[in-house]
1. Using distance in nm of label points 7 Å out along Cα→Cβ at positions 8 and 32 as the calculated read-out, with 4.2 as its value, let me know the right label among P, Q.
2. Among the shown structures P, Q, from which was the value -7500 of helix-only ellipticity at 222 nm (-39500 (n - 2.57) for each DSSP H run of 4 or more, over all residues; to 500) calculated?
3. As an exercise: distance in nm of label points 7 Å out along Cα→Cβ at positions 48 and 136, calculated from one structure in P, Q, equals 4.8. Which structure is it?
4. If semi-axes √(5λ) of the Cα gyration tensor in Å comes out at 21, 19, 16 when worked out from the coordinates, which of P, Q was used?
5. Say we calculate relative contact order in percent (Cα under 8 Å, 6 or more apart) for every structure; which of P, Q gives the highest result?
Structure P
Amino acid sequence: MILGFDFDRLHFCSTDAVCFVRGLNDTPKITALLLAPGVTAQGIITVALAMLPGGLFSARRVAETISHKITPITHGQGLLANLVTALPVIFASKLGMPVSVSYVSVGSLSGIGLVSGKADTGVIGSIVLTLSYAAICAAALYYVAIGASLQ
């Protein structure tokens, strides 16, 4: 207990805020997919089946990386990380910006780790590299599938 605050309990309560913003931010994206013209039940099932292996084989690894490998934190720092995750996502959702709650969370944990001097910069670097690689692959696939036909 610091300054009359029980950071352990507040930390657990702040996880509710992250769960709330995950639903707040993801629900409109899923709804848009369901309501988009030309989207069929078969298409949605195909996408879900394509995502299934990633969830089955990588979800635990991603959760372990975010929760344990970026930086060790105290409950007070966890409370701060959750609040710093929740607030920008709330504002992004209000503006209709589809942000990744996971990447916002990684950013808040990385910031805490870098300031405290306990960040694993190799883990942070691999996350940044993964994001960069995904952006390059998406740009290349978009160019091949769509961009080349526009010329």
Structure Q
Amino acid sequence: MSLQAVTQPGDTVAIESPAYYNLLEVLNALHLRVLELPTHPQEGVSLAALESALQQNQISACVLVANFNNPLGSCMSAEKKHQIANLFSTYDIPLIEDDIYGDLNFEGTRPKAIKAFDTQGLVLYCASVSKILSPGLRIGWCVPGRYQMKVEP
């Protein structure tokens, strides 16, 4: 629903590479093009590659998993998440944040989501308890910021 709210068929969406296979299937079903961004297994998406894509107006939206990325397991630092939120604010491009694994922290406090640094309503925050409690439940939610009316059925 978030992708449909911020894109049209033929648009390009930036994603981390490697990415969760089901995301690729959804992008294909929506007839969206994919721009893969290099991703470090511990630090997450490359800020340089992301900023370059934003500068060149190559993308209509971006999908990131900042906390406990699947398949890499990376967890971005709070500083990096803040920088990402600022980048999307600068370029006024929507970011879909998949925080489905954000509660899997084993020590300390739960890592903040990129949404915590969003001052413009550009982050569509998506989460669920289904992957943690029972994958068959398929219950999730979205905090779509300025895209609320486009996400609602």
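Each value in this text was obtained by applying a stated rule to the coordinates, not by laboratory testing. Remember, predicted model here, so these are calculated numbers, not experimental data. Cβ atoms are built from the backbone, for glycine too; each structure is taken alone.
1. Numbers: P: 4.2; Q: 1.6.
Label of the originating structure: P.
2. Working: P: -26500; Q: -7500.
Attributed to the structure labelled Q.
3. Q
4. Numbers: P: 33, 20, 15; Q: 21, 19, 16.
Going through each structure in turn, the value belongs to Q.
5. On the way: P: 31; Q: 21.
The maximum falls on structure P.
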